[in-house]
Structure I
Amino acid sequence: MTAVSVPTRTQLFIAGEYSDGTGQERYDVTSPATGEFIASIPLPTEADLDKAVAKAHEAKGAWQKLGVFKRAEICHKIGDALTARVDELARLQSLEQGKPLAESIADIEEAAQLFHLHAEDAIRLNGETIQSTDTQKRMFTFRAAVGVWGIITPWNFPLLMFAEFIAPGLATGNAHVVKPPANTALTVLAAMECLIEAGVPAGLVSVLPGEGDFGAKLTSHKGIDAIGFIGSSATAGKIQATAGFKRSIMEASGNGPIVVLADADLKRAAKKAVDGAFFCAGQVCCATERVIVHKDIHEAFVKEVLEYAKATVKLGNPFDADTNLGPLNNELVAQKMDAHMADARERGLDILMGGNRSTEFPTNLYYEFTVVDNVTEDSLLSREETFGPVLPIIVGQDDDDLLRIANDDALGLQGAVFTQNMASAFRFIEEMEVGQVVVNDSNGWWDINMPFGGAGGKGTGWGRIGGVHTLLDMTDLRTGVLHLG
């Protein structure tokens, strides 16, 4: 295993300073790649939470009055500071999360870009004048920060998803108390040095790594004005039960369908389906979870998938240059993958590649890239988000059947369709029950300036992560009325 620097920040970050907090419990962080101990961090208490929330309320007023141009300047400085430390932060993230180093580098670079992007978005976050039925009145709108956000981030993109909330939140004048998962908090804690360096006032961002029970304390805290969450639909439901009427942005699970029509470019469709299935070991909310293929091109598509996957996917040490598939992050995710594969075997589905944990590495979290054909619609691989490196292939009879299968799911985050017919592309864009439809690219494709989130009526949440839309969700629309008489 390639040596990495020992983490230097192993304390909570409360009200502008690193601290052990007031508790006695600690969490030992181990690497999913090596199984080795990385660091021990303190777990926060309710007293630590109270302090962070109180300081956030104290700091937000001056931050809002500072003005958008000064806030944008500081956000640009954060982006520059992150860019200057890409290598260090990426190596730390790969050590604690398990993803290949190249993926971690891209994550940190995108996190830095978000601070630059949202700095500019905030400057241009304008209101409007509105015509009044009363000739003696003038009406106008403006955007105002909501207040103190409680942010819960996931372990699959530790720093990037932190930035997805903190960059727009700071740019628009909000304060934040963040709970990253304890097992992947070291990268975020180290990155707080970049915020200090940029001049972010004490209290605007506190980082309290914790477990699920602490998340419930955060979301139900009376001093938290709004909730930002990225994670599973099950956890999202629990948050809503405790959050009450708090404003929220909820980005939850996906079971991403890729639909391959009979006229698709099969080589491209196969390549992009595989890429979307093994990126971040499949631990992505918009990963390739179901590939629904027209029966006329099914056999040819499977052939292309196997050829590309066998030639491309390299399971291994995250720090090796040729590795593009690292270990799963934790045992619970691996167990879910085990359960879905056990169900596939019981149903007699065709496991064409992989299907097992590898025994060639330091931990048992390394899972072989897996291709399963002739997947039935009632199987776990079809009905649930697997969140592992597996590509399930379902056969559809015609375009109507392909669309039916794609929409026959409780989740509706992101989908993709492969076709060379414009009318077919627009049909699936408009009729697939997901928040975004990508045409002729991976279901896992996204852009930091794209509004990303789920479709209404399905269990994938609401609000949008990305571009100006997040700033809109993290601010209130206010209206001023002037009487001229």
Structure II
Amino acid sequence: MNKDDDMKEVELNEMDQEKQPMTGETPTGTEKNGCVKVKVPEDTEVKFTGLSKEELMKVAGTAGWVRTRWVLLVLFWLGWVGMLAGAIVIIVQAPRCKPIPEMNWWNEGPLYQISDVNAFSENGIKGVEEKLDYLNQMKVKGLVLGPIHTVQENQPTTLELTSINPDFGSEEQLISLLERAHRKGISIVLDLTPNYEGASAWFNNAASVAERLREACVYWLNKGVDGIFLSHLNDIANTEPWPSVQGIFNKTDGTKKRALMGSVTGLLTDGVSHLLNHSSVDLLLTGLLDPTEPGVKQAQAIQTIYSDHLQTSLGWSLSGRTQGSLASRSAAVPVRLYQMLLFTLPGTPVFNAGDEVGLKAGEKPEAIWDLESQTEDDNATAKSIQEERTAVRDFFKALSDLRGKERSLLHGEYISLYSSPTSLAFLRLWDQSERFLVALNWGSDSVTMTLTNSDLPAEAKVRVSTDPENLAVDSKVSLEKFELGPKQAVLLSYAFPG
């Protein structure tokens, strides 16, 4: 065999070995073959590097991309200018909001009179301090206290306006009351009516005690008292020394204003208006309200006083040291109707201690605190009385809460809508705020009211009602020929129509 034949035989042997399986086994009757095992990585990442800086700049500089950028830039600025122009148009065309009138602390919530400190609490002035949490729950903003000064009935020589009658407490207790009340946002007003137990509040000669009154005002204001209250104000406001007393309250030291308050009784509308103009008091309580009188007369008196004077100086009260409690008059008008009227009129509502639960004259204020705990008395009458007083108190709290946060009730306009011998309806509205409609019927028969005003919608929402069966809270009622049952009152609301 030559060399070439040997080389060919070697090549044929190598080819036969490549055809054999990798396991080395040679199946019978089959041809040997070869396999190559290749290992492929399981996680193969493909990195995208993108265009280089040179390539990107080259593409960005083309004519198409330059035009595209200019188009997008122009669109952006056109959109921005359009939004700016739209905002300006909205601001210009939007209705202007009325400026909020200046409000003082006595305009922000009800005032609460405690004429007889010992009747209110067996602990006197200290007991009043212990009940501040309760007063705070009622949203009371001011407490009219006393009179608590020293004086013997009809004896002007015994008058000591700067000393506290020991039967009521001490000056230290009053200072403690002031400090805690201020922490709770409650202001304290002292009633300095001189001869408060006598037949004549001013000893039949107001000018004779004017100088002592002025000195007492300065003394108590320096102690931290927030205001002074004087009943039968017309008896002293017409005297020559009055400007020197009133002038004390015009001074301010940058803190909240100290108030000069007073009450009058027996004056007609013209007399009250004249007194408001010439006495310069911060708040005047009038005796003009009397729902037992015809509603037409009530509407005229309210409209006249409201039209002639700022409502920040108007105070409304139907009870007090000389008038008694609201419940004492409830034979003719239920207590809740009185509460509704006082809370919704333009001005400051003033209540006597116990009016919030309907206490009658001679009843002890312990009944107020007893409402916090369930009675164990099996007497059905006692339980019924407690339930009624709880309902009256809840009604009071609902009205007080609404008045404190709704602008229309705080300082809104007063518009008379309807009046009859036994009913009254009026509207309270402020700028673009929610409107409130008040309707009261103290008569023994139902009344159908025709309410006419361009601001009124077809329906209104019930907010507070004395008749939950026919006027349930949060229900909607039609204002067309609105019907109100006997001895009932309702507070309705509706949105600003604009």
Structure III
Amino acid sequence: MNYLIGIDVGTSGTRSVLFDENLNVISSASEEYPLYQPHNGWAEQNPEDWANATINTIKTIIEESGVNGKDIKGIGLSGQMHGLVMLDENNEVIRPAIIWADQRTEKECIEITDKVGKEKLIEITANPALTGFTASKILWVKNNEPNNYNRCRHILLPKDYVRFVLTGVYATDVSDASGMQLLDVPKRKWSDEILEILEIDKDKLAKVYESPEITGNITKSIAKKTGLREDTVVVAGAGDNAAAAVGTGVVTDGSAFTTIGTSGVVYAHSSEVFIDPKGRVHTFCCAVPNSWHVMGVTQAAGLSLKWFKNNIFEGFDSSGKANYDMINEQIEKVEIGSEKLIYLPYLMGERTPHLDPNARGVFFGLSAKHDKKNLARAVMEGVSFSLKDCYDILIGMGLEIDEMMITGGGAKSKVWRQMLADVFNCNVGTIKSEQGASLGAAILAGVGAGIFESVEYACEKYINKGQEIIPNEASHKIYNRYHEIYREIYKDLKESFKKLSEI
């Protein structure tokens, strides 16, 4: 029996999963690590924490499973996108990694837009300059820490630093590289024009591969630490959403998925390049060779419900403790529309469709008749409306969505699944496996190792779908009326949000 490992280098921790060649889970292990916020709006991590967690979890899953390392044929990597890791000439980490959630680079985003031009930037990189992306982080170090910038010899993304530790190879994949704002996304290669304008040395960047391609093999020292064999191949892998798409089976035209995690994502696969000239959604290369994906993002999806649970719903009953099952139970008692109560989920500003860091959360229509269960349903509906904004843009760009899968913590809620089906007015399906990005990474490893003939073949054969939810036409018509008002509220408050931020 052959085996594969899928590794997901996340923000809160790293998860390694051992699969057999039929993609059954044999063993899994996770290890958490801290996030540092030395200043307001900053977010940093120690890259060595990622590497240690990866080595430890690989060792654990091999030991617990009893699988012989020689039977593990390939490793796939997935990870948080956009982070900046800088290495010196001795391959030592120069400074803590600036990760995706960091917001310090507003000035650098203006600098990038001014130097490149907004239209050209979107034409080449398929996205406007954003604080979360890597290019602005590189310029921030150049502008604010020139000594560190001058010491830098290699620039890597989080999962690619882990790859370097495992293999000694500097490599990345097209999906993760798309989020650096240095890649020519339509051409799937580094943009010499962008690099020249921003004066970033191309030699410092890793070689770009397609996601299932082999980038290297496990080193002797890592083999000794983990129980792997030196000939174990490591494929390019993918950014977290691109890997999750593979793990969800969203790898062909017409397929899409919605994720409700801390943030929310609506992701659609395409064999053609679709770029929004307004920059409201992201277009990246995806993990399937010669394909792309378009993705809308809402910042506070599951975060909104978590905030509500922790700050408002607690104490709902005599136990004083709230949980999501309790919230779902109460929400089922409330009619669609939460009795004319609408929630805007802009707790962390908003990405799609507004690109407005000043936007903030709002309950609109609040009256004395509303109670906690009304507010709870309004929160779920408001997040669903925000995801509908993403969905509508993708449809408006000409993407065809025949099938919508749902993943993430929100997918566990029966109420939320039906709500999304009704709001989108399309069938919403679930996946039996909960491995997500780790499974996607393992599939990519299987293709690279020659176990599967293609990504599409592996997904078609091995990914099992669960329940499919059918939309209710009457409910959809009601939601449409509320969604129209929801969109008007932001327009009416936009200038007020800006004024509030200036106080």
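Each value in this text was obtained by applying a stated rule to the coordinates, not by laboratory testing. Not measured: the values here are computed from a predicted model. Cβ atoms are built from the backbone, for glycine too; each structure is taken alone.
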**Asked** Given that distance in nm of label points 7 Å out along Cα→Cβ at positions 74 and 114, derived from a single structure, equals 7.9, which label among I, II, III identifies that structure?
**Response** II
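Starting from the value 0.15: which structure in I, II, III was FRET efficiency 1/(1 + (r/R0)^6) of positions 346 and 466 (r between Cβ atoms, R0 = 30 Å, to 0.05) calculated from?
I
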